[in-house]
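Each structure below is given as structure tokens.
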Structure I
Amino acid sequence: MKFCENFFWGGATAAVQCEGAWDADGRGMTRMDVTTGGTVHSPRMVTYVDRDGNRQKAPIRGFRLPEGAHYAVFEDEFYPSHEGIDFYHHYKEDIALLKEMGFKMFRLSVSWSRIYPTGEEDKPNQAGLDFYRNVFLELKKNGIEPLVSIWHFDTPLALEEKYGDWTDRRYIDLYVKYARTLFMEYKGLVKYWLTFNEINNTINLLPEDAPDEVYQEAYQHLHYKFVASAKAVKAGHEIDPENKIGCMICGITYYPGTCDPKDILFHHSKWEKGIFYCGDVQCKGKYPTYTKRLWDEHHVNPDITKEDMEALQKGTVDMYTFSYYMSQAVTTHQNDDIVSGNMSSGVRNQYLTYSDWGWALDPDGLQYYLELMYDRYELPMMVVENGLGAVDALEEDGSIHDSYRIDYCREHIKAMGKAVQNGVNLIGYTAWGCIDLVSASTGEMKKRYGFIYVDKQDDGTGTLERMRKDSFYWYKKVIESNGEDLE
């Protein structure tokens, strides 16, 4: 179960969930800046003004801006991402805490609209470039390797209003320009990159019975991202041959809900559509053999050129990275016991327990996923998101006893060790939300993942003081022992 000598122990965040400073130093807006908070039972809402000038709100999932409408911020609504945990002004303090834990790697994302506020400027925003340079320098000073997500649910809002959400070919060149800017600006400071966070969610989150036109848009959306990713990978290698650039997949282990052969076939199709499809294109540089069947199921006919296919071949990724929180059981049979997790849903698995947010706790599923994907692609792998969202109690003496989080991480690290023992080339583990941040799915602060507690509440109140949880000291011990001391 020994991890490699230079294993990248660390943690992960995203700009839209922790950075804050949403309108500071020339930054443009993103959709999260017009998205309210929610709960596990009430969805996050997008705010906009319709063509007649009326204020409107709509659930974020599946939202499309109506014709003639524009996004808007309303003074009487609360937008969690506007402040996040104010990493923008606290990054030195936060990085010092990561160093204290012994981090070898810190995954963070760059906000596209902090570099190109509308996405279409000829020159990048210097204040944005300077901010990230200072963050990367601080990480290097503390012996921490940055792992940078180029896109993490963070498209400039101006582009969405003008072109829609990645359904326009012009996005490709705009993204590549942005990626090239990062590669050139931070050459020598950043070596590890991810092109698109959880790229497969575009398809993974669609209901099976969604209309054909929705699937047409989703597969087209994905194709333009595939091409953009491939061109960025090629550019990244040309600018600095030392760059290691990966895909990032929302990893879910699927199980058949019953041993009915129809469930076996259905669960296999979930793997193909939800997981393999994106990994195959980004790792192998071509569409898989089952693509035509997936497209034909919904009469999909994407805009794909010969040049696109050549770009895919030339821009395969160097490593396979993924998030993993839970598994899902899926069935063709009527079953009303539905559970959810990471914005997707399945039926309850009687052999597993579930978090307060309905997420299946399944470390064995992580071992299975690692071994399956390594056999498929034979690329270095990283688990770049994994963790437990839970309500933490702050005691009177300032302590936070989160044994449940320690238990969760311990079992998943054990599962990683078994996969390594079985031959998987696993090079890193960055636990999600290593410092408390805003939940992407619900917009809550009380759904905490961090080893570091941040004094901020769901209504935006709080001092932003940082405090070490019990898991902070436990993870420090794990890193010091390179994963051998898990007690």
Structure II
Amino acid sequence: MSQHEHVRVAVIGSGFGGLGAAVRLRREGVTDFVVLERADSVGGTWRDNSYPGCACDVPSHLYSFSFAPNPDWPRTFSGQRHIRAYLERVADTFGLRPHLRLNHEVTLARWDEDELRWELETAHGATFTADVVVSAGGPLSDPKIPAIPGLETFPGKVFHSARWDHDYDLRGKRVAVIGTGASAIQVVPAIQPEVAKLTLFQRTPPWVMPRADRAISAAERWLHRKVPVTGAVRRQLLWGIRELQVQAFTKRPNELGVVESIAKANMAKAIKDPALRAKLTPSYRIGCKRILLSSAYYPALAQPNVDVVAAGLTEVRGSTLVGADGTETEVDAIVFGTGFHVTDMPIAQRVVGVGGTTLAEAWKGGMEALRGATAAGFPNWMTVIGPNTGLGNSSMILMIESQLNYLADYLKALDALAAPGERVALDPKPAAVGAWNDRVQERMKRTVWNTGGCTSWYLDANGRNTTIWPGTTTEFRKATREVRLVEYDVLRPDRARAAETVKEAAL
């Protein structure tokens, strides 16, 4: 049976972005909201990615909310299990459970131009209307598997790292790992000791820095519990170091040569074979693609049961995998570590704004949003971790919290503009969105992500970098401190109906 509910705010997703939005809403006194989650538990990407070796490459004390510090992180770089448990605790600590609607995948979000509100349909059968929608599904939500000719003929097991099949036993199997991104470099050393043969298909070698991971001592955890300011200082130091690094990425990429030397030394320590070392050495500037952290990846590749095919997978013939260099390999299982739909997020096809235009259509020429949050033609819709809010060297939680500040001020602006009992909407002006995007793209020109000589998942189909923020987290915090009403059109119900009448008369 279908159910209907009206809320002031509907949040889509229950990862860091969605739970963070929910906490901020409660702290702002907003309790009339729901969090719509397609899965049966919270956690987002840290729920979905449970592959062997899954861990974060941002230090634990920086990869957590400032308003919910965790003094009991077990390691300096925490694993998936501990991060997911942290998010479950956030949901409990801040009383978010009553707001959760699990197994409620949003199949359609449509803007009602007359009523100035959003209509949402879910796979559960329930429908919602909301004054404001916060889309927090995140860019690492929907796995991407490339279209490989003949893949459907493969008789063995096939899965993506983000949809790991824990019921399939890899022990003694011949396994192919496709891709060399952040997931792959964690999967390879985790499964290498137990598989009979591991073949890594590498289209482009990554830059890999040593991972300075260690257990956090009981004494450290005790100190952070008893004297919370010590944990805050630790977090500030981690943040400050990364803020100082930004200049090299955004303004002086040539200074990254020193970092390349460290990465090459990390490789040379484990890879003694000159031919293999040549395969694994990138030809682009470090930082152009995501810098990866691992002290186990190279040692795993040096093992006798591992082969590196320095070419992408181009064809599957039964159980035979064919590389772009003609290499043929017989395998029992294929694990795709090929990333996600980042610049072409599927949810954009389900969001329908003014005039029936989908977000995917609006973003056909490339994603863009005012201050990384709002899109023209989609009133009272806000995205968390939107276009050009990603980071190449620091914690995304910092960016999320900045966007939550913007959300809080957005709601205050709506309250201030609305007369008693009136519904009001804010629609970013196309000129404001364009001006913001032009400034971002102009700054992007001199960054390592645009000048480093590589093709990365940061770039969309048009070759534009629509994912990374070309500045410091401090700059972004200032840019999202408040909503500037001059950048928005204010919509009211009577004006919306009048505009519709004029439109009909013109037809």
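Values quoted throughout were computed directly from the atomic coordinates according to the rules given, and no laboratory measurement underlies them. Only a predicted model underlies this, so the values are computations on that prediction, with no experimental measurement involved. Cβ atoms are built from the backbone, for glycine too; each structure is taken alone.
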Which entry (I, II) yields the derived value 1.37 for Cα Rg over 2.2 N^0.38 Å, for residues 224-303 alone: I
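With volume of the Cα convex hull per residue in Å³ derived from the coordinates and found to be 146, which of I, II does the value describe?
Working: I: 146; II: 169.
So the calculation was done on I.
Name the one structure among I, II that distance in nm of label points 7 Å out along Cα→Cβ at positions 376 and 408 of 3.0 was derived from.
On the way: I: 2.5; II: 3.0.
Derived from II, not from the others.
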